[in-house]
Structure 1
Amino acid sequence: MSLARGGATALAMMAAEDFVARGHEVIWLCGDDGDSPELAALGVEVVAVGGKTLLELPGRTALTSGLMNTRARDVVARFITERDTPETVYHTHSWAQIFSPEVFAALKPVSQRTLIHAHDMFVACPNGVYMDYQKGQVCTRVPLSLDCISTHCDKRSYPQKVWRVLRQKNLRRHLGDGSDWGGILVLHPEMTSRLTRAGYRADAIHVVRNPVVPYAKERIRAEENRKLVYVGRLEPDKGTGVLAEAARRTGVPTTLVGDGPMRAGLEADASGNPTITGWIERSQVGGYVGDARALVMPSLHPEPFALVIAEAVESGLPVLVADTALMSKEVEQNGLGLSFSPTDPASIDAALTRFMSLPDDQVRAMSEKGYSGDVRLGLSRSEWIDAQEAEYDRVLAGVRASAA
């Protein structure tokens, strides 16, 4: 994509900006029309497929294009044939919405110089999150095993699951166990076991944590506050409803910072708890979390890198984290907050009430520990760019060594 609407595209755009600033030549290959004022301002050359996301396509076209987008494959293959150099590194940030697994067929001739950034679990799991949506449980099955294929875990329907399985098989046909590629970059160490479960080699996986910008420059004095806060989309998967119900049961004042499909229903509740701010600019979020005792991250599915956790911790805000999140162990082990089961009302209620009853000096200790930077859940922006440059150097050095 050429428009940064958050997620992988926003991170890729940030990287492009910083790589240009460091003197690298950046060429942006994207599936859409490539119309990006941000990239134009950076002077970045754009090579566009001119396609649409799966949700924008008619049903049958989406089914076939999602499995095998030959047009996108040919655009990338043509670029490689005409423009490739021995010092070119290819860094893929997303493929599922437009490019399809066929982009890796095009990249196969330069696979040793290609890095695959796993911003989610789609390289391993057909539904992308290791979640059995029908049961509301985290999935522990082996992807593409008979148990996986025969299980209806999709949000929509079993036929949709079958389609996802076919797409995954096509993806793995190209990627294999990852050993022929420059590497798979994951956001958190806990992602490694999820990828090796799917059949990728551990030595093909490299950890590059996401960049983190705290909500506040000064430490949030969490110990002085008496309410909780949530930051993110208001939707079922994010556990927004779970948190809202817990806030009502326990009577803990809670603010939801964000917008989404659940907003109207939540606002219709007469209790007035939680309160909802609506959509807020990222730069303004700090003004809405500064009076909170902790941030709650109640996501029902496994979050590979829940950025809000790291942003809160580095601001001095303790966190209450669903145990589905890959960061939950780090949070508890390092004394940065508590974890709970988002599918167990008693568990989340206990976490909320326990934290609110903690002595202020304990809350302050959590706050100061997070703010001090002694425990790093993410990287600074410059460290993140350094880490990617190091991966590029590693890949190129490996290719040179193989050719020697």
Structure 2
Amino acid sequence: MQSLQALQEQLHSGALRGARQITLTADLREFPRELFALADTLEMLDLSGNQLSSLPDDLTRFSQLRVLFASNNPFTELPRVLGRMPRLEMVGFKACQIRTVTADSLPPQLRWLILTDNQITELPDTLGERPRLQKLMLACNQLQSLPSGLAHSPRLELLRLAGNRFAALPPEVLAMPALAWLAMAGNPMTLHSEQQVLQANAAAAWRGDDLQRQELLGQGASGHIYRASAVDGGPDVALKVFKAGQTSDGTPQSEMAAGLAAGQHPHLLTPLAILQADVHASSQELAMVLPLLPPGLQPLAGPPSLASCTRDVYADGARFSAAAAQRMLAQVRSAVAHLHGHGMLHGDLYAHNILWNPATGDAVLSDLGAASMLGELPAAQRLQLQQMELRALQHLEAEVQARTH
């Protein structure tokens, strides 16, 4: 991150000659023309957190640009110039004010599209004509249907539809040949079940003064996790405090409902209770109480990178003993079977959501932020969606087996 003045000084001095990545957050209201000095080399440009509402028509001069982030800007339309960018493959316009996505705004090489938290009511059919499309983030919009062409997207593996206006499962979802990771909570087709679970558990919510918050244990995209001690002398617990009302996977309410509905399982991290909101607080903090996991657990892998897109990134040289790997996979299968038996999808069945002990193989499947409750769907659709999620399990098994000695 740098200011416009700093950028100008670095360009003038030659310090940025040949630069391939630029991040610029400077309350910009217009695209900085100074950037065209890097038109022949720039591959990634991040203009998030400015005041931009348009991009110049000659953005096509950035002949090498592959990644463009412009989240948290007041765009009302996905810029049409993007559709003429020959190498652009990753586009991120999260939390803007986008209502319109035209047929000519989608780059031909599009691989990863982030339109989370906008005001989009429909998408163009051309979205189904992007053969490299692999990851599509559409949570928290106003969609009621999907373009029919998406049904045959050959590489689309991860789809986020949570927090929209789908009254029924879009038929295109069940036809997608490669889909493995789906989030669809917080839609009219699931909302009644979620609300029922939250209401049924409201009386059992813990109060904030039941706990003494301790040190930060970790954080993710949706929240911070703290150690907390019970004032009555009970065992320590973990407290997840949500950061915001909407994430790329859905809402905190949907995550809490899914966790409570799933119940307890030895290899699944689910909440013990919701933390009752403090009615006297200036802002209503959403939080839930989780069991405190034993020491020695670590993520099996890191999350996907820009390059890997839908595949986790394992540590260089990661190798697992056959016994530990087999034990871990058996425990994860058990957790997935438990979720499926309760009429649910995990939605984010990845190695980075598996906490394990490499010495013993003991594992816990965590993070239900993308989980969906399927109870309101027809039985045949529930079964098809759960069969789809088994693709994610197969990807995980293949990744682990490739690193087992």
Structure 3
Amino acid sequence: MARKLQVQEVPGMARSTRHGCRVPVHFPFPKNTAMRSPRHLLTPLAAALGCATALATAHAADPMKVGFLYIGPASGAGWSYAHELARQEVQKKFGNKIETIFVENVAENDAERVTRDLAAQGAKVIFGGAFGFMNGMERVSRDFPKVAFEHATGYKTGPNLGIYDIRTYEGACLNGTIAGHLSKTQTIGVVAPHPIPEIVRNINAFTLCAQEVNPTIQTRILWVNTWYDPPKEAEAAKTLLNQGVDVLMQNTDSAAPLQVAKEAGKVGFGWDTDMAQWGGDAQMAAARLDWSIYYSKVVADVMAGTWKPGNVWIGMKDGAIHYDHFSKNLPAKVRAAVEQRGKDIVSGKRPVFHGPLRDQAGKERSKAGDMPDADKLKMNFLVQGVIGAMPQ
């Protein structure tokens, strides 16, 4: 069973962006920038950290209620839609054992009320799919100690509040592998939202993996300072194409940059979900996020009475990123190369961030060897080959 709840926006309430980020003091970002969240404690998907007391399982006679909050629409493409697809998969997997309830277009300032309402309705598990939900969820979790709360991209934990995220830079690397093979101008580009560690990681991964194929390649970036604004994203994409970019990646939430690439006879990628509906064969591939891997585990653990809050960062090896939906126009040798690069990420044979790494000024920022996760989480420099500064 599944239910959709409608949320009436409070007049004058500003819609928040969907992510957040805790960054080191020296990391430059503009005021009022919405940020995604790197975390300091990482665990494998199956690890259980946090409080020692597991929550009680739901009564067997009734389907267990599972709640989902989305910052954006539950349809179309992008971030919120990826969470919605995961909810559908979880509902399908557990059938009549659970009842899922989702609320879309939840404003940050309304997250506490919506979360509290779901808990009051009897939800035993509540997933919050945006950084801006963190404080509200944390407050509600204290009032409902027998409910399992899970927050995406945050950093606050508690006796019944866990956090989780996906290593999106791995998909960005594979985009770079394709870009390195296909670019004829030696110039690739990124429509970038905000200068925070997650986005910096993705830009660097895109660049470094393209340079593995073509060491002379350069990446132009254009900051739009928003997660979702299709007209603004489209305008940025046009600007990059006019600067000689012929392979385009967006780290924003709409398919607008991909549509622009298609109309200009260039190529791009699906991000978070498949965007071929808008990009057609100009979408060379899609880096799809699969949150159902984690959601299914949490639901199963709560049902079994064994759930404990953790701090989880998952990726390709966990099945949390699917790189597929290849264009028919992608040469077979390039597809083979990107598939092998993906295998090397999963096996650990060729990590994405393998030092020494140097920034745009040539200063060494990471020593030889695989960069520690702690350093990835606070990444605040752009690698050599990236054209464009970080907004101050």
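What follows draws every value from the coordinates through simple rules; no lab data is involved. Quick caveat: nothing in here was measured; it's all calculated off a predicted structure. Cβ atoms are built from the backbone, for glycine too; each structure is taken alone.
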- Task: Identify the structure, out of 1, 2, 3, from whose coordinates distance in nm of label points 7 Å out along Cα→Cβ at positions 358 and 382 was calculated to give 3.2.
- Result: 1
- Query: The value 10 for relative contact order in percent (Cα under 8 Å, 6 or more apart) was derived from one model only; which of 1, 2, 3 is it?
  - Reply: 2
